[in-house]
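Undergrad: The next part holds the structures, each set out as structure tokens.
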Structure I
Amino acid sequence: MNDLLVAGGIGVAFGCALECAGLGDPPKLAGQFYLRDFTVLKVMLSAMLTAMLGAFWGGRLGVFDSAAFYVPDTYLLPQLLGGLVFGLGFVLSGLCPGTSCVALASGRVEGAATMLGLFAGVLLVGMAFPAIEPFYRSTPYGPLTLQRLTGLPYGVMVALVTVVAVSVLTWIAKREAGP
């Protein structure tokens, strides 16, 4: 029960952070696609960089065993199709699943419509699953990581991703500052 309360508290705090950053507002999120507003990219890159560095250094310092982290298997074609459907829904509604919850909690109609679409999609896929299961299980690659794809050592991959992420964030900061 305590774990559920902690998870709920983290979820509420995350939702509040998303709302405070303006990420429950579809036009703000759509601004990313038109290269006008980089808030989403800044938030996501910062979060991924923080998580990656926390996992790397936490493992290196013995805080936890990072080898015990679960990495889900990759099924290339079904996941590409899922990404396409996700992206199409994101572009059409201006919201992703997390931000649609924030929009709904903020009383935005777009959030309710997107959540309805999400639940309808989950229901339809669940009902059709026996027919689509062979496709769902096609093109298995096991757990793919950048380290496995490139053959580079874990620390080198972390350093490269950090340099790229910080470079992108620096470019965004300069672009937003103007001439």
Structure II
Amino acid sequence: MKTSQYLGKILHELNQSADDGVDEQAEELISQLLASRKVFVAGAGRSGLMARAFAMRLMHLGLDAYVVGETITPPIGKEDLLIIASGSGETKSLISMATKAKSLQATVALVTIRPESTVGKLSEVAVKLPGAPKEQSESSLTTIQPMGSLFEQVLLLFFDALILRLMERLGDDAKNMFGRHANLE
């Protein structure tokens, strides 16, 4: 099969993954985002990369956003929000992070395939996204893509859709956001 044909199949899978059922959970997450003093994002592997991209856009919106583990990340506390991106919701380091955030009275949110997971149970908000788990036999959703690729792609698109919704709620636009873009590059 040609690369363009694989691309077409991936785009078809992504198109099939758009789900109106996510709107209520997304609005809950947006409410938590807007009510928080600081927003922290975390994820492992490729999910973590998608979370980092989301944190960047939150900063472009003027929100106080941080990536867990960076040297300039401040402490989390009450009135702060930790958003964890994890397909399984069972990554040990992320469970530990969620537990610690809860002990410090922060709010925890999870974006996942499995809201019933350990991190999901620790979360005030759990957004369920479509995606095939790494072990595809555990899902009715099938994909031609390896491992968690479908979830990770949907995750990035979901985060970008959240940014558009936040722009709408905040009355912000791309021009204002660009004014907050890094300028030492």
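Undergrad: Which of I, II yields -25000 for helix-only ellipticity at 222 nm (-39500 (n - 2.57) for each DSSP H run of 4 or more, over all residues; to 500), as computed?
TA: Answer by label: I.
Undergrad: One of I, II was used to compute log10 I(q)/I(0) by the Debye sum over Cα atoms at q = 0.12, 0.18 Å⁻¹, and the answer was -0.82, -1.45. Which one was it?
TA: Working through the options, I get structure I.
Undergrad: Where is distance in nm of label points 7 Å out along Cα→Cβ at positions 129 and 169 largest, in which of I, II?
TA: I
Undergrad: Sticking with this one: Quick check on the output: 0.35 is FRET efficiency 1/(1 + (r/R0)^6) of positions 73 and 105 (r between Cβ atoms, R0 = 30 Å, to 0.05), derived from one of I, II. Which one produced it?
TA: Source structure for this number: I.
Undergrad: If distance in nm of label points 7 Å out along Cα→Cβ at positions 121 and 153 comes out at 4.1 when worked out from the coordinates, which of I, II was used? Numbers along the way, then the final one.
TA: Numbers: I: 4.1; II: 3.3.
This figure was derived from I.
Undergrad: Tell me which of I, II gives 2.6 when you compute distance in nm of label points 7 Å out along Cα→Cβ at positions 49 and 81.
TA: Traced to structure II.
Undergrad: When relative contact order in percent (Cα under 8 Å, 6 or more apart) is calculated for each of the structures I, II, which structure yields the highest value?
TA: Largest one: structure I.
Every read-out reported here was derived from the displayed coordinates using simple, explicitly stated rules and does not represent laboratory data. Predicted model only: the values in this text are computed from it and were never measured. Cβ atoms are built from the backbone, for glycine too; each structure is taken alone.
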